[in-house]
1. Out of 1, 2, which structure matches 4.6 when distance in nm of label points 7 Å out along Cα→Cβ at positions 73 and 145 is calculated?
2. If helix-only ellipticity at 222 nm (-39500 (n - 2.57) for each DSSP H run of 4 or more, over all residues; to 500) is computed to be -20500, which of 1, 2 is the source?
3. Of the structures labelled 1, 2, which one yields 1.00 when FRET efficiency 1/(1 + (r/R0)^6) of positions 41 and 89 (r between Cβ atoms, R0 = 35 Å, to 0.05) is computed from its coordinates?
4. One of 1, 2 was used to compute Cα extents along the principal axes in Å, for residues 49-96 alone, and the result was 34, 25, 11. Which label is that?
5. Which one of 1, 2 has relative contact order in percent (Cα under 8 Å, 6 or more apart), as calculated from the coordinates, equal to 25?
6. Out of 1, 2, which structure matches 1.2 when distance in nm of label points 7 Å out along Cα→Cβ at positions 17 and 121 is calculated?
7. I have 112, 44, 35 for Cα extents along the principal axes in Å, calculated from one of the structures 1, 2. Which structure is it?
8. So if we calculate distance in nm of label points 7 Å out along Cα→Cβ at positions 25 and 169 for every structure here (1, 2), which label has the highest result?
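Bear in mind these aren't lab numbers, they're just calculated from the coordinates by the rules spelled out. Note that the structure is predicted; figures quoted are calculated from it, not measured. Cβ atoms are built from the backbone, for glycine too; each structure is taken alone.
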Structure 1
Amino acid sequence: MSIALNKGRAALAARQQALQAFWAERTAQERKLLSIGAVVAGVALVYAVCFEPAWNGRIALQKSLPELRQKAAVLQSLAREAGELSRQAPVQVAPMNREGLDASLRARGLAPQSLSLTGEYARVQLNGVPFASVMLWLDGLRREGRIAVQDAKITAQGKPGMVDATLSLHQSPGVTR
């Protein structure tokens, strides 16, 4: 390790001597011009590395600041609105009943083979109905009445798009009785 260190020191000393010899060969006017050139190059390097990126960043931030303030205001208003909505009582949904289910089925053009209610559960038997209508009806129940499918048995018929369906439905808690 010390051999490599000694070689490095010797190379550095040789370079210093070469630089001193180069400097000694120059006239006073050349030394002055070289010194001024070195100072100008140093100032340009410091400017390019330190000041110019900071200055450009500051200008870019000044340009984007109004947009960022507007976005912050929108976020604050959305947060206030969310807070107000969370303090409101949830919308109460009417409890599931036979008349409501029958009316929603008929509104979709579905005629149930059987419809029975037992407590919080309902069982619906549909024969020879369009699959798309069944799915739309179930989606409407889920959205409007918080009624979920507990169990489903759907079998395809020979005619495309037509099915037989046996569904068990349950209304989510939080519904006023």
Structure 2
Amino acid sequence: MKNFNHYAGREEFSAFKDFFLTHGQCKEMKKKEYFTLQGALATHGAYIEEGLFRYICTDDRGYEHIVGYSFAGEYVGDYPACLKKEKAMVSIQAASDARIYYASAEDMRNFFSTNEMTQNLERILAEELFVQTYMRLLDIYCKTPTELYLDLVKRYPDFQNFITLKEVASFLRVTPETISHIRKKFE
């Protein structure tokens, strides 16, 4: 199965994964348990061995917006805030029971400064994060809700087994009714 977040499929990512598996601590997380809270200092990142996490941004009016997901085989954490010692811009919640290997931001910074290969890996991860964010921005402005939904199905065909209709709607920035209409077209 393809990775939901494209960077995880890159060969270079295996060194980052190995870092977490070797130096990280294993933790079992229950569904709805928070890994990171919006507004709190982001202190850890993790590799997801099993499970699914949702990224939630709460606006000034108190409305929650699903802004991303991380699946098994991927990194989970507010990467920019973690490495820059800043407050998290999102809450990150387990959307299913999960097993992660987590490490401190300090340990991640030390890992990235180990040698030229790890410094290059840090640059690649930053580039991938930028590309992912840029593509999401273009998609929001240039694609129809149907195209966005079909892209999601193509990238992660099993998502409907893990993500509610309401969450899909929030992630795609449409109403749940719109998602229902789109699904009916393709049944």
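1. Numbers: 1: 4.6; 2: 3.1.
Structure of origin is 1.
2. Working: 1: -20500; 2: -13500.
Source structure for this number: 1.
3. On the way: 1: 0.00; 2: 1.00.
This figure was derived from 2.
4. Here the read-out was taken from 2.
5. It must be structure 2, since only it matches.
6. Values: 1: 10.2; 2: 1.2.
Of the options listed, only 2 reproduces it.
7. 1
8. Working: 1: 10.1; 2: 4.0.
Checked 1, 2; max of distance in nm of label points 7 Å out along Cα→Cβ at positions 25 and 169 sits with 1.
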